[in-house]
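What follows is a group of structures, each given as structure tokens.
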Structure 1
């Protein structure tokens, strides 16, 4: 994942990764059939731990607005995670990455949409609001990732708070 985030999917090469991890190419091939299998496994892990597991945790919160606030506050506080999500979105033209990013994006936006519906918005409005919320998250971290802005951790948290206050009714 670090290689994809830093340099894109082309940076995922077996030999340099094995060397960096202190492993052999043979041990790599013991675990993965090829480079594509490694990328697929990495993306599946990201989807499972950073979408499904997060949703399961926030579902313990009763109020839908508080669920949205909790998930987005955590997302804006996780600078490496936000940069990772923005990098994966930027790499979505890659044939292995595109279907997973599309599925994760749809899942996250659908989750946000359903919470907005619980808050009383009509489906079309809820979806637009959910998309604005998700895109605001990706955009700020893409700007940080590409060096367009140099937000400190406290600035990212403040930005997240502003997005939350603007887009999540209480």
Structure 2
């Protein structure tokens, strides 16, 4: 998992986006569990979902068509995103996360832009993603990047203990 790195924001507090390396995949699972539990009350089933996504990637991703990136702020991990193959023509954006301390610096936007750039270079025709209606900031990033919501569905996959049903959303971006 080596290769291209980009940065923006310059100087102290600048953001570096690099490909994931050993240790980063565990960090992604851990931080998703901690951040989503604290902010949304999501339970361990969500952390398990993320762990499954990460395990599948680690077992055998195709580096020509699949990548994982980490954003760093001041040398510390501050965000993540992954692009994986869904089909020959479609990629799937996964595990977008921006640490609370790094929000408002364009980290999420930069990570999504890196996915789109890579997907185009890898020859995909579209990118799809799954999110939850509660994730307003992520939804704004996707919309600004040109993604369009194409489906919704109620679910109870990783509740907050209230029995409240959640709404999942599927979004797509045409690349050509």
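Just so it is clear, none of the values below were taken in a lab; they were calculated from the coordinates. Because the structure is predicted, anything quoted here is derived from the model rather than measured. Cβ atoms are built from the backbone, for glycine too; each structure is taken alone.
A few comments on the model shown:
- Parent structure of the calculated result 12.0, given that mean count of other Cβ atoms within 10 Å over residues 22-29 is the read-out and 1, 2 the choices: 1
- Here helix-only ellipticity at 222 nm (-39500 (n - 2.57) for each DSSP H run of 4 or more, over all residues; to 500) was derived from just one of the structures 1, 2, and that gives -10500; the source is 2.
- Structure (1, 2) behind the derived value 44, 37, 33 of Cα extents along the principal axes in Å: 2
- Structure from which 2.8 was derived, distance in nm of label points 7 Å out along Cα→Cβ at positions 30 and 142, options 1, 2: 2
- Structures 1, 2 were shown, and mean count of other Cβ atoms within 10 Å over residues 14-21 at 17.8 was computed from 2.
- Test item: relative contact order in percent (Cα under 8 Å, 6 or more apart) calculated as 25, pick one of 1, 2: 1
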